[in-house]
Structure 1
Amino acid sequence: MNNTVVDLDPTDAQTPWILVTAHKTGTASTDCVVRNNLTTRLNTAASTADRIVVDSNLVLPKPPTGYFVAPTACELSSRRRFPRHRPG
């Protein structure tokens, strides 16, 4: 919850992401919450059966131009008002 996961290199073909997947043993992940994140890629979906909650996330364009104060200097303070998220 409450993470910023973005790719600041527009030439990079790979994109960091948020993902909930099965454990190494093959058993399903359960009781997970993915909430209030800023990301350029979200690779997980809500699941009632596995009690996975995914809400109030904002998927930004890649590159996230105009969203942060000085991303090339790793200054990721928000430049814009993002939609209001629930406290997490």
Structure 2
Amino acid sequence: MAMSELNPLPPIDQTLDLSGLNCPLPILRTKKALAVLASGNVVAVTATDPAAPADFAAFCKQTGHTLLRSETLDNGKFWLVLQRR
């Protein structure tokens, strides 16, 4: 059984396609998007920066947001789902 089947995601409130952007832009754009959302809202990010999984994990640890999902897609992109604190 896939991890996503064990831990279903809450509804996604905003989707960001940050493909082609390199550090620090994916984090900065996500931070800006989270700033206008209510607590508990969810943002899904698609990124191609190889550092994205580690960067988003560190970002969430530092800011108190929750990293609900960090997956590598079949096309090599990263799919990250964050919940605003």
Structure 3
Amino acid sequence: MEEKPQKSQSDAYYYKLAFRMASDFGATLAIPALAAAYIGVKVDEKYGTEPFALAILLVMAFTFTAVFIVKKAVYYAKLYERGPK
């Protein structure tokens, strides 16, 4: 019977890092877009400016998301290269 290879401490570190990255990037993508959509629809309904507020807020959310994604990618790249202590 074949033995399964043992997972090392470094493997656990990289699995945790991958899960952390996935959840962090997912939240960074979803939260600004959902907030901008919700607020944009409410502002458009209140002032009758449909769809201008929604479009402007979604563009702003996309811009902020892009900036945050780049910053987080640099941060996680450093964590990946540093590896487990």
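Computed from the coordinates by the stated procedures, all read-outs in this text should not be read as laboratory data. Since the structure is predicted, the reported quantities are computational estimates derived from the model, not experimental observations. Cβ atoms are built from the backbone, for glycine too; each structure is taken alone.
In this comparison of 1, 2, 3, the computed figure -30000 for helix-only ellipticity at 222 nm (-39500 (n - 2.57) for each DSSP H run of 4 or more, over all residues; to 500) is attributed to 3. Calculated for structures 1, 2, 3, Kirkwood radius over Cα pairs in Å is largest in 3. With FRET efficiency 1/(1 + (r/R0)^6) of positions 13 and 69 (r between Cβ atoms, R0 = 25 Å, to 0.05) as the yardstick, tell me which of 1, 2, 3 scores highest. With respect to FRET efficiency 1/(1 + (r/R0)^6) of positions 13 and 69 (r between Cβ atoms, R0 = 25 Å, to 0.05), the highest-scoring structure among 1, 2, 3 is 2.
When P(r) over Cα pairs in 5 Å bins from 0, in percent, for residues 21-60 alone is calculated, the result is 5, 22, 36, 23, 11, 3; to which of the structures 1, 2, 3 does this value belong? Going label by label, the one that fits is 2.
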